1. Matching task: -10500 is the computed value of helix-only ellipticity at 222 nm (-39500 (n - 2.57) for each DSSP H run of 4 or more, over all residues; to 500). Pick the structure from I, II, III.
2. Suppose Rg/Rh (Cα atoms, Kirkwood Rh) works out to 0.99; of I, II, III, which structure was it derived from?
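Throughout, read-outs are computed from the coordinates displayed, never taken from laboratory work. What you are looking at is a predicted structure, and each value in this text was computed from that prediction instead of being measured.
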Structure I
Amino acid sequence: MSSNGKPKFAMYWAAACGGCEIAVLNIGEKILDVDANFEIAFWPVAMDAKYKDVEAMPDGSILLTLFNGGIRNKENEELAHLLRRKSQILVAFGSCATEGCIPGLANLSKPEDVLNTAFNTVTTENPDKLLPHYDFAMPEGEIHIPAFNPVLRTLNQVVPVDYFMPGCPPESHQIAAVVDLVIKVLHGEASLPPKGSVIGAGGSTVCDDCPRVRNEKMIKQFVRIQEVQRVDPELCLLEQGIPCNGPATRNGCGALCPQAGAQCIGCYGPAEGVLDYGARLITAFASVIDSNDPDEIDKILDGIPDPVGQFYRFNLADSLLRAAKPAWKGNL
C-alpha cells in the first residue's frame with residue numbers, strides 16, 4: 001500500500017509488439033478508474049521508471065502486475081523474477097506472455113540463425129556483418145546488454161503466474177471487465193477467481209460465438225481465403241475449405257474475424273480443455289474432409305499452405321512441441 005492509501009499497480013512489456021499496452025489505453029475513460037484506485041508504481045511505457053526503484057520496494061508491495069510479452073532475453077527473465085517477488089498478483093497479460101505468440105515461432109530456429117536474420121538480411125544495412133556482443137569494454141567501463149536466450153519461454157515457464165489473460169491483444173472490453181472486477185474486490189464487493197484461472201475470456205470456442213451456419217459439408221481441399229472467388233457470407237468458413245481455427249480457439253473476442261469474413265487465426269489461444277492446440281485443430285480439419293481413406297486425408301491435410309503458422313502461430317512456445325530440435329540447447 002502506498003502512502004496515499006492506494007494499492008500499487010505495475011505493467012511491464014517484455015518480448016512483444018506493444019499492442020497490449022495500446023489495448024490498455026484503448027479502454028478509454030475506464031483508465032481513469034485505474035488511476036483513481038491504484039498508484040502506478042511501475043509502467044515504463046507510460047512513465048519514467050527505474051529498475052532500481054522496483055528493487056527497493058518491499059516484496060509483495062505491488063498488488064497487481066500485468067506482465068505482457070514472452071521471455072526472450074536475460075533482462076526479460078530478471079524482470080519476471082523481480083516482479084514476481086514484488087507482486088501479490090501477477091497476470092500473464094496477452095498472447096505473448098501466456099503462449100509465446102508470434103515471437104515464439106523463432107523457437108523453430110537456432111539462436112544464431114535468428115540473429116543472422118535480424119542483422120544480416122536485406123532489410124538491415126550491416127556491411128561488416130556485425131552481431132551483438134553481450135559484454136564490451138569501453139573507456140568508461142564495460143557495457144553489458146541482455147543476452148539472447150536459446151528459446152523464447154512463456155511467463156509461467158519462468159515464474160509462477162496467478163492469472164492468465166489471453167488475446168493478441170486482449171479485447172478492450174475484456175480488459176475493462178477485469179479492471180471492474182479488481183476494483184470491486186478492492187472495495188469488498190467481489191472475490192477473485194481461483195489462482196491459475198483464465199480471466200478476460202470465455203470458457204468455450206470461437207465457433208460457439210460465430211453466427212455462420214455449420215452443415216458439416218465435406219471438402220476435398222484446403223485453400224487460402226484469397227483464392228476463393230466468392231466467400232459465402234453465411235456458411236462456416238472451414239466448410240468452404242478455408243482453414244479456420246475457431247474449433248480449437250477460446251472465445252472472448254466475439255468471433256470478430258469470422259463475422260468480418262476472415263478466418264479465425266487463434267489469437268485467444270487454446271479453448272478450455274485443449275491439451276495441444278495443433279492436435280485439436282488437425283482433428284477438427286480432418287472431420288470435414290470428404291474421405292475415409294487415411295492416405296487421402298493426409299494428402300488433403302498436407303495441402304494446408306503453412307502448417308506451423310496455421311496450427312501453432314500463437315502458441316508454439318506453450319505447446320507440447322515447444323521448439324524445434326536445433327533450438328533446444330538442453331534447456332527445455
Structure II
Amino acid sequence: MNQQTLNIAFWNYDRTKPLADGQVEIDGVEPRFHTGRIVTEIFEQMIRGRAFDVSELGMTYFLRTFSGGESPFVAIPVFPNRCFRHSAIYINRASGIARPEDLAGKTIGELALYGHDAGVMPKGILSDEYGVKPEQSRWIVGGIDFPLKPIDFVPQPHPAGADVTWAAPDDDLGAKLESGAIDALISADVPKCVLEGSPKVGRLFEDYETVEREYYGRTGIFPIMHTVVVTRELAGSRPDLVKAIYQAFCKAKAGAMEQYVKGMTFNNMALMLPWVTKLIDADRTLMGNDWWPYGLDANRGAVDAVLRYHHEQGLTERRFTCEDIFVPELLDT
C-alpha cells in the first residue's frame with residue numbers, strides 16, 4: 001500500500017521524540033517532521049500559511065480560527081502541552097496583593113495575547129474560585145525579557161468591558177513588574193526577575209505545587225494548553241490516516257512515560273534531577289499511572305473548562321463543545 005506523505009509539526013517534547021526519531025511509525029504515512037525555534041512559529045506557519053497537514057496548536061490559537069465561521073482545522077484528542085497555571089500569576093510585592101481578591105482594581109500584564117493559553121486558565125480559576133473577574137482589572141499585553149513579534153495572525157478579541165492596552169514592541173513586562181509599573185503579571189514564561197530571585201517580585205501562590213495538587217484532586221482537571229490539529233480536508237478524505245496519527249501520538253507518549261517508570265529502578269540516573277523518582281511516584285499516586293492522558297474520555301472535563309473559559313472571557317462568540325472541535329471518529333477515545 002502506498003504511503004501518503006504528510007507534513008507534521010510540533011515542538012521538541014519528550015512525548016513526541018519517539019515520533020520524530022522514527023521509533024514510532026504512523027501506519028500509512030510517510031512523515032516529514034517540522035519544528036520551530038519557539039512554538040508560536042509553528043502556530044503562525046500553520047494558521048497563516050497552511051504549512052502542515054498536521055500541527056500542534058495552542059488551544060486559544062485553534063479556537064480563534066473559528067472566528068466568523070468554520071475553522072479550516074479539526075482537532076485530535078492529543079495534548080502535547082499542558083501545565084497547571086496557578087504558578088503563572090506573578091506579583092510585585094509592594095502592590096498590596098496578598099490574596100487573589102486583591103487583583104481587582106490592579107494593573108496586570110499578560111504575555112503575547114489577551115487570553116494566551118497560560119492566561120485563560122488562571123483567569124477562569126480566579127473567576128470561579130475567588131470571584132475575581134477579568135473586567136475588574138486593567139490589562140497590558142506584551143512581551144517579557146525580549147522583544148515580542150506581534151501575534152497578528154489570529155483575531156484578538158476582548159470583552160467590551162475589559163480595559164486592555166498593548167505595550168510597545170520593545171517593552172519588557174517582567175521589568176515593569178519588578179519596577180512596580182504593573183502590579184501583577186500572568187505569563188506562560190517565567191520572567192527573568194523571578195528566575196533571578198529579585199526580592200521585589202514573587203508568585204501570588206507561593207506554594208503553588210500544593211495549591212495545584214489540591215486543585216487537581218478536587219476537580220480532576222490537568223489544564224490543557226495545546227492540542228494537535230489536522231486540516232479539515234485530511235480529516236474528511238482520510239479518516240483512517242487521522243486515526244493512525246492519533247494512535248501514533250499515543251504510542252509515542254506511552255513510550256516516553258514507560259522510560260521514566262522503568263528508570264525508577266535505577267533512580268532515573270539518566271536525568272540530572274535529584275528526587276525525580278519521588279516526583280514520578282507522587283504524580284502517579286495522585287493522577288494515576290497514565291498521568292498525561294490523551295483521548296476524550298479522560299480529558300473531557302479539562303477540555304470543557306477551556307471551552308467555557310474562552311467563551312466567558314469573550315474570546316469566542318459561542319461556547320463550543322468537544323463535538324464541535326474534535327474529529328468525529330475520535331470522540332469515543
Structure III
Amino acid sequence: MIAGGGTGGHIFPGLALADAFRARDPKSEILFVGTERGLERKLVPEKGYPLSLIPIRRLKGESLLGRLRTFLGIPASLWHCQKLIRRFQPDLVVGVGGYSSGPVVLAASMLRRRVILLEQNSVAGLTNRILGRFADRIFTHFKESASYFKRQVSCLGNPVRQEILEQFKTTTKTSQLFTVLILGGSQGATPINKAVTEALSPLFRDKIRFLHQTGEKDYPWVKEAYRQGGFQAEVFPFIQEIGRYYKEADFVIARSGAMTVTELAACGRASLLIPYRFAADNHQQKNAEALVQAGAARILLNEEVTGKRIALILEEFLKNPELLQTMVAAAARLGRPNAGAKIVEEAYSIV
C-alpha cells in the first residue's frame with residue numbers, strides 16, 4: 001500500500017517505487033491511497049494502478065477554520081484507513097509524503113503493519129517529521145534530511161521513473177548546437193519564462209537551441225517570443241517524454257523540487273537552479289544548495305532572476321565547455337538511478 005501525494009514530487013517517487021516492486025515480482029499487488037484533491041487522482045490511474053480515496057484535508061497553509069475541520073475529521077479518516085488496511089491486508093505500507101499519507105501510516109502502525117517512509121527533500125516535510133516515529137525505516141535522498149528522524153535512516157536516493165531512464169538511454173542527441181532545456185515545473189513558472197525570453201540575445205541566435213516547457217498559461221507568448229527573434233526553439237506547455245529532452249540538453253534551467261534535482265543527477269545534467277521561494281520550509285533552496293556544494297549546479301534566488309543574469313550565465317558556459325563538463329561529472333556522481341531497486345530490496349528484508 002503506497003500512501004500520499006498531493007503534488008508530483010510525492011506521487012512520482014511512489015509510482016517509480018511501485019514499478020520497482022513490479023520489476024522484482026510482477027505478481028506484486030499494489031494499492032495507492034490518496035485524496036480527491038491531489039494529483040494522484042489523475043496520475044495513478046493513468047499508470048494503471050488502483051487508487052483508493054480517503055477523506056482527509058491538509059493542515060499546512062489552511063485557515064484556522066480549515067485546520068479545525070481537519071482535526072475533527074481525523075478520527076473518521078483513521079477508521080476509514082483501518083478498514084482499508086484490513087480489507088487489502090498489505091505486507092508493507094509506504095508513506096511517500098503529503099498530508100494523505102498521515103492517517104494511512106498511523107492506521108498501519110496501530111494495526112502493527114510494517115511501515116517505511118520516503119523523504120524526497122533535504123528538509124523533511126511536516127507529515128514525515130510527525131510520522132517518522134512510527135516507521136520501521138526511512139529512506140532519504142539527501143543526507144541532510146536524516147537529522148530530522150530518530151529512527152533508522154537509509155540514504156539510498158529518490159526512486160526515478162524507469163521510463164525517464166529508458167528514454168534517456170535510448171535517445172540520440174539530434175543537434176550539435178549548445179542546447180538549453182528550461183523547466184518551470186508541470187505548471188510552468190512565469191518569472192523563469194520572462195527572464196529567459198528577456199535573455200534572448202542576437203549573439204545566441206545561431207549558437208543555442210532552446211527546449212522550453214512553459215506551462216499552459218504562458219505557452220502562446222513564449223512561443224511567439226522565440227519565433228519573432230528567429231531562435232531555434234521547441235516550445236511545449238508540458239513535456240511528456242522528459243527523459244528524451246534531458247538527453248538532448250547540454251544545460252538545464254529549472255526549479256529545484258526534489259524530483260527535478262533527482263532526475264538531473266540521475267541523467268548527469270549541469271543546471272542553473274531557481275528555487276520556488278514559497279516552497280514549504282524553503283526546501284527548494286536547500287535542495288539546490290546541495291547540488292551547488294557538490295559542484296553540479298549554479299543557483300539564482302527568485303529576486304536575482306533577470307534576463308541579463310541568465311544571458312551572462314549562458315554566455316559563460318558557451319565559452320567554457322570544460323566548466324560545463326566538470327559540472328556534468330559532478331551531477332553524475334550524485335546520481336542514483338538504481339535507488340528504487342535498492343529500496344525494494346531493503347523493504348523485502350524489513351518484511
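1. Answer for the origin of the read-out: II.
2. Structure of origin is III.
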